[in-house]
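Take a look at these structures.
Nothing in this text is a laboratory measurement; each read-out follows from the coordinates by a stated rule. Remember, it's a predicted structure, so these values are computed and weren't measured experimentally. Cβ atoms are built from the backbone, for glycine too; each structure is taken alone.
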Structure 1
Amino acid sequence: MKTFTGRTAVITGAASGFGLEASRIAARLSMNVVMADVQNDALELSAAEIRGLGAQVLAVRIDISKAAEVEALGAATVERFGAPHFVFNNAGVGAGGLIWEHTLKDWEWVVGVNLMGVAHGVRVFTPMMLDAARRDPSYEGHIVNTASMAGLINAPNMGVYNVTKHAVVALSETLYQDLRLVTDQIGASVLCPFFVPTGIHQSHRNRPADAGIAKATPSQLIAQAMSTKAVTSGKVTAAMVAQWVFDAIAEQRFYVYSHPNSLASVQARMEDVVGGRNPADPFQRKPEIGETLRRQLREAYANSN
C-alpha cells in the first residue's frame, strides 16, 4: 500500500498508545479516521484532537471482544466512508501472574480482547476489503494486528498474555498467507512491540464489571509491579512505533518490531525448539531480573496461608 491520502483507516484502541499515535499519523496523511475504543471519555478527547488536525473522524465506543459491536463498527465504517484501506486491530490488555492462578474470568477477558478482538476485526473487515479490491483494480489495503514480543517468546509469570499474543502472531501469519492465495491488493503485518510506554500496564482500569475482578494473588501483584516498571521506563515511544507501522505498510513488510535487539531471545527459543531442548532460562541475559522474580515468588509462597 503506497497511497494514504484520501483513504480510510480503522483503528482500535485509538484513544491512547499506538492507536492514538497511528490516528495522528493518519490525519497528517489526510486519511479519514475511524477511531474505536472502549474508554469513551478518552475517545472523545482523542477524536476531537484528530478532527483538529483536519481529518474526517468517525469515533465509535466499542468493546472489541463483542462480535456484534465489531460488526456494527464495520457497518458504520462502510456507511460513512466505504470500505477501509488500513485496518489496525490494535486494542489489547495486559495481565500477569502464574498461569494456574488466572481465574476463568481472567481468561475470558484477556482472550476476548487480545485474541477474539483481532479475530473479529479480521472476520469483519477482510471480506469488505476483498470486495473493494474485486470492484476496483486500483484498490490497495493493509491489515495490521498488534501482537507483542510475548507472542514470540514466553516470559514466565505472564501466562494468559503470552497465550493470546502467540495466537495473534499465528493468526496474522495465516492471514498473510491466505491473502496471498487470493489477491495481490491487500497485505498484512503483525506488530510485535516490547516494553513501550502506552498505558497497557493499567489495563485493569477498563476491565468490565462482568469480568469479575478478584483479589490479586502474590504472583499477580509482582507481575503488575514488574510490568509497570518495565513499561514506564521504556525509551522507545508509541509515536516511534506507530511510524514504523506505516513504514512497514508502505514497504509491504510483515514483521514490525520495536526492539530488534530482543530478537536474540526469539532465536534462542527457536533453537531450543528445533534442537528438542528444554526451554532455556529466559533471563540468562539479565540474570538479576530472574533472580529477583524467583526470590519474590518463593518468599510470597513461603509466607502464604
Structure 2
Amino acid sequence: MKIAILSRDSTLYSTRRLVAAARERGHEARVIDVLRCYMNITSHKPSIHYKGEDLAGFDAVIPRIGASVTFYGTAVLRQFEMMGVYPLNESVAITRARDKLRSLQLLSRKGIGLPVTGFAHAPDDVEDLIKMVGGAPLVIKLLEGTQGIGVVLAETHKAAESVIEAFMGLRANILAQEYIQEAGGSDIRCFVIGDKVVAAMKRQAKDGEFRSNLHRGGMPSLVRITPEERSTAVRAARIIGLNVAGVDILRSNHGPVVMEVNSSPGLEGIERATGKDIAGMMISFVEKNAATGTTRTKGKG
C-alpha cells in the first residue's frame, strides 16, 4: 500500500513511529506537510499538488493534523477523501472532535457521562453561571485551548468571577466545568482503535498542578481500566466518528466522565507506559479497512 501521513514535522515521535511501522509491513509511507499542499477542487477530477507534484495513487491517508491548522488540514484531508483515498480518521470526525462544544453536545445527547459543563460568551449573570456548574472550585477553559493551555482552576468563588470576567474582556468563548476533586489531579487516556481500547495509561499531574497533560509535566503510568470505562471510551470515539482516538476519562464518584476525545493522540507517552506497538496496530487497522470509496462521508460536510 501507498500511505500518506499528514504531519507538519517528520521528526515527531508519532510521525516517525507510523512511518517505521508502515515500512516494516512492506508499505510505502510518505510524510506530507498539509500547509504545503494546494488543491484543484473541480468536481470532474479533484487533485492535490505538493511541491509541484500531483499527489495521486495513494491508498490511504493517516491525518496527524495539529490543532492550529485544523481548518486547512481538514480541507486537504477532505480532498483526499474526494479522490477516493481511505482516511484513518475522516475530516468530519476530526472537525467534530476539535470543536469542544460540539463534541460535548454530541456525547451528552447519547448519554455519555460528562462533568457538569456550562458554555458562555458574555454572561449577564456570572454568579448564575458559577452556580449552574456547582460552584467553586471549578475549571474554566478557553474553547480553543489545547494541551492544557487556556485551562484555569478557580478554587474560590471570587477567583472564578475574576477569571470569567477576564476571559469575557478578551471576547473569548469559555467552558465552565465542575472540578472532579476525587480524581486527585489524574486522568486516564484510553487509546481506541476501531471498536476496542488497545491501551490505557494514567496521567498524574505534578505537585502543585491540576492539569495532567504530559505537555504540562504529567507522569504516565500503566493502569487497569474497568469494563465501564472501556465501554465509555469506545462509545465516545464512535459517537464522534473516529476510528482512532485518545479518550480522556476522569474517575468521579458517579462513574467515568469524559473530558475530551482527541483525534490525533500522541503515541510516545502511551507506547512507553504500556510497551505496546500502537503505531503497528494503527497500520494494521488501515490494512484491514482501506478500500477505495469506503469513506462514509466522501468529503461531504
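Upon calculation of FRET efficiency 1/(1 + (r/R0)^6) of positions 241 and 281 (r between Cβ atoms, R0 = 25 Å, to 0.05) from the atomic coordinates, which of the structures 1, 2 produces 0.35? Please report the intermediate quantities before stating the final value.
Details: 1: 0.35; 2: 0.85.
Structure of origin is 1.
To test your reading of the models, identify which of 1, 2 gives 17, 14, 9 for semi-axes √(5λ) of the Cα gyration tensor in Å, for residues 129-184 alone when calculated. Walk me through the numbers on the way to the answer.
On the way: 1: 32, 9, 7; 2: 17, 14, 9.
Considering all the candidates, the number was obtained from 2.
Taking distance in nm of label points 7 Å out along Cα→Cβ at positions 81 and 233 as the criterion, which structure among 1, 2 has the greatest value? Mind showing how you got there, number by number?
On the way: 1: 3.9; 2: 2.5.
Largest one: structure 1.
Looking at structures 1, 2, which one was helix-only ellipticity at 222 nm (-39500 (n - 2.57) for each DSSP H run of 4 or more, over all residues; to 500) calculated from, given that it came out as -9500?
Value -9500 for helix-only ellipticity at 222 nm (-39500 (n - 2.57) for each DSSP H run of 4 or more, over all residues; to 500) corresponds to 2 out of 1, 2.
When distance in nm of label points 7 Å out along Cα→Cβ at positions 9 and 49 is compared over structures 1, 2, which one is greatest? Intermediate results must be reported in sequence, preceding the final value.
Numbers: 1: 1.3; 2: 3.0.
Sorting by distance in nm of label points 7 Å out along Cα→Cβ at positions 9 and 49 in descending order puts 2 first.
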